[in-house]
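*Asks:* Next up: some structures, all given as structure tokens.
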Structure I
Amino acid sequence: MFTGIALHYLLKELDFVGQVKISDVVRKGDLVSIVFEKNFITARLNSRSPYICLNRIKGQGYYSSVFKGKKILKIEQLGLDRVLVVNLEEDLKIVFEIFGRRSDCLLLRGDKILNSLKRVKKENYKLPSIPKGLDLLNASRTELIDAIIDEEKIKGLTVGYIKSLRLKGIDFVNSFSIREFGPTVYDDILSPFTLPEGKKFPTMNEAIIYYFEEKSREEERKRLREIIETQVEKQILKNEEILRQLSEPKDFSVYKQMGDAILTYREVIDFSKDKVILNYLNNELEIIIDRSLSIMENAQNFFELFKKEKRKAKSDEQRKKKILKELETLKKKREKLNMSEDLTEFKEFYKKEKEETEEEVFPSKFRVFTTSHGLKVLVGKSAEANHELTFSFARPYDVFLHVKNAPGSHTILRVKDKNKFPQIEDIHAAAYYAAKFSKLKHSKTVPVSYALKRYVRGAKGLSKGTVIMEREKVVYVNPSGD
């Protein structure tokens, strides 16, 4: 787990002097990174294992136009808490909060929230209160040991961390209390201090990266195991249900009796009726008659049904043997899965969810439509939403669209496969919405420019919402519906 004390020692590894300028702020999924000189401050803000490290990521500009080129005045940690504040000129701030499910990155001007990764609804931001407790860095060894053993509050450590450290035993508590810098990872403990056991690292950043990469791999193994267990159990239940159905007794000899009964009583059957009841071999048979067929044809239909069901019964018996064999194999695999750590041989049960089939959730500030081929079309609702859609949300391989030479909403065609350009039908569908939400919406023929997002940029001196497109192409649509 990520702690305030880990953040404290991580910040000591930042290598810069004086006031430097931000090169960029980038985002990739739940990762947000500040780039300046040769340094990177990157936060992973997922709900399971959030943390901050100093590694570089490749992503898209995240409010780059606001923060790019701004001087960093101060980078500070709030007490020993898991809060990092990057103070910039022009009263701008970037705040990282590493609070489990509530972890967030907030972009501020003064106290006003410009944006946040988790889309907080408050307009103004207030820093969290500094937590109370024993001062981890300045307390004596005895005070620290007693606090850990008694599970008291300690600044820089979480309640879960203190409990986990205590459960490791007195040797771990004693070693930790010395507070000799030596980043160590042992089990679920990420420590900036040397521990009696565990993997040692020269820097806090390397220890953090290793710890969370291992944690991520473990979570993936756990998720994979759960998926495989579900798939195996599902297949077992399915096969058991098939066996139950195949084992149900079926008396198809009645069809032969019906055919024989029709021929036996053909002289007395009233074929003007749709149904007759005959007593044959001490069985009362209710027989449906097809009046469009002759006596022989009616009888022959029942003989054919008898032969068909007889063949099916033979086939079912063979299938039953096959299912029984499969079921036995599945139950053995289930037993082996419960005892095995290696999941390699169970890959057949792992149906990995493809990224393009996942239902993506879009912010309410975008209008969302779907093309006939299932691609999403996003349309900005305001100037601010247009800017965010194009320069923060859209990916390089998405398609940007805008009416040519007229005001209108920024429109993005969300692409599923970055190596495959969308079909022209999808381009036309997206172009229709670009025209529909523009000043030309009542026109019968509207030119709409489009290009890959990577060829779209803003420029100094241009009004907000105005962009420069390169390699653009044009399609014509009719948004009026006439």
Structure II
Amino acid sequence: MESLTNVTFKEIKVGDTATVTRRLSRPEVEALALVGGDVDAFHIIKGEELSSGALRTEAVGAEALLSGLLNRKLPGPGTSIAAQDLQFDGNVQPGDELVATVTARQKNAKKGLVVFDCRVRSNGHDLITGTVTVRAPERRLHYADVATPQVILRRTDKYAKLLKECEALPPITCVVAHPCDRDSLLGPVEAASLGLIDPILVGPEEKIRAVAKAEGLELSPYRIVATEHSHASAEKAVALVRAGEGEALMKGSLHTDELMGAVVSSATGLRTNRRISHVFLMDVPSHPQALAITDAAINIAPTLEDKMHIAQNVIDLVHVLGVANPKVAILSAVETINPKIPSTLDAAALCKMADRGQITGATLDGPLAFDNAISEAAAKTKKITSPVAGKADILLVPDLEAGNMLAKQLQYLAGADAAGIVLGARVPIVLTSRADNVRTRLASIAVMKLLAHSRRTGDKPVR
């Protein structure tokens, strides 16, 4: 708690100065990096992991320290920033001591403006220099017992790590079905600019070029395969993949049912002997690791055999993402086997199937209620002894309704992002959504790229 009292415009004198010193913790570095809002750490503020495991981010975030100094100390409460001219140089990391200083340079009595010389230094180096012009308060303001706000940080490193891993890999050829609106064309073009994919655009050429012209996009680097309508786009995109011309498939502006109808066709589709399933890779700000949730998008009421395939699909995915022995929580409403709740019986059977080698590469346990799957404290309270409870990497849901509600609750109540991928086909498939932000869209494509590369090298052949 602290008390804040401002300095009014009339009281400010040229040469007045104020300083604040702060030693940074890791959460504060993350806050500085994300001070602009919901941004993509890889794409906009390119933080990086040091060999020591410490996060480092560009000095641009340290602007928040200057803003706080002007708004809390000089002039203080009631201040509004009118303009700024700042230069940034260097980066910050946990343990750095930042010293921010503002000094009144000149006053404009007619407009009530004050120009401040500003500087932020760390380890003898200027991180920020320049000026900020503020509209200073005209009357006294005093606030007692002001608390520091508690903020839940978006931990962007979960997706940034995926994008970082993709940097060293050459782009994959991705067939994009019917990219005939702004979002569905911008996504693959942006991914191509980052070296994630080489897109093949399949759809009515006139429509694709009209969208590109409206958005100022240059399409000359990309192959366009012309079709008449969305149904034909789906069939042609799948045919290109079957012919070996594409290593991955991405949905454009057509309906999901149209694309998946072409994918699952027994004669001309991309089916394997695995059940096709969907995985959400969730980045929940308050949770320490990513959560894979399956299946919340394709299989409405999966049978026990379907769940066996769904489990193996997601386990193989998580292996590619670097988790050697993932922990799979098989969810239900309760953590005990109840013959009246079929999902608890399926959970018990899946665990035994894993014991007998029918599901491999992971540790399974269930039934587990959601709280017991992600919270060690909840599991301990209920006296559940399990290698999975409270430590789950994967949440296998009973059916599509439960999975869809769980994923959307995490998105809209917990601020989670949900990258998505379709598994079990000959190639990985991304089903884009208008609700996807840039960060989520790129994360989905990064997962697709890592899967496609694992298949190039034969690490995870399709069974």
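Every read-out reported here was derived from the displayed coordinates using simple, explicitly stated rules and does not represent laboratory data. Not measured: the values here are computed from a predicted model. Cβ atoms are built from the backbone, for glycine too; each structure is taken alone.
*Asks:* From I, II, which structure was Rg and Dmax of the Cα atoms in Å, for residues 269-404 alone = 32.0, 87 calculated on? Don't jump to the answer; show the numbers that get you there.
*Replies:* On the way: I: 32.0, 87; II: 13.8, 49.
Comparing all candidates, it corresponds to I.
*Asks:* With percent of Cα pairs over 32 Å apart as the yardstick, tell me which of I, II scores highest.
*Replies:* Details: I: 63; II: 51.
Across I, II, percent of Cα pairs over 32 Å apart peaks for I.
*Asks:* Can you say which of I, II returns 14 when relative contact order in percent (Cα under 8 Å, 6 or more apart) is computed?
*Replies:* Working: I: 8; II: 14.
Going through each structure in turn, the value belongs to II.
*Asks:* For distance in nm of label points 7 Å out along Cα→Cβ at positions 181 and 277, which of I, II scores largest? Don't skip to the answer; put the middle values down first.
*Replies:* Values: I: 9.8; II: 3.0.
Going through I, II one by one, distance in nm of label points 7 Å out along Cα→Cβ at positions 181 and 277 peaks for structure I.
*Asks:* Still on this structure: Taking FRET efficiency 1/(1 + (r/R0)^6) of positions 325 and 453 (r between Cβ atoms, R0 = 35 Å, to 0.05) as the quantity of interest, name the structure among I, II where it is greatest. Spell out each step's value before the answer.
*Replies:* Values: I: 0.05; II: 0.95.
Comparing I, II by FRET efficiency 1/(1 + (r/R0)^6) of positions 325 and 453 (r between Cβ atoms, R0 = 35 Å, to 0.05), the maximum is at II.
*Asks:* Also, I was wondering about something else. In terms of distance in nm of label points 7 Å out along Cα→Cβ at positions 85 and 301, which of structures I, II is highest? Before the final figure, lay out each step's value.
*Replies:* On the way: I: 8.7; II: 7.0.
Looking at the calculated values, the largest one is I.
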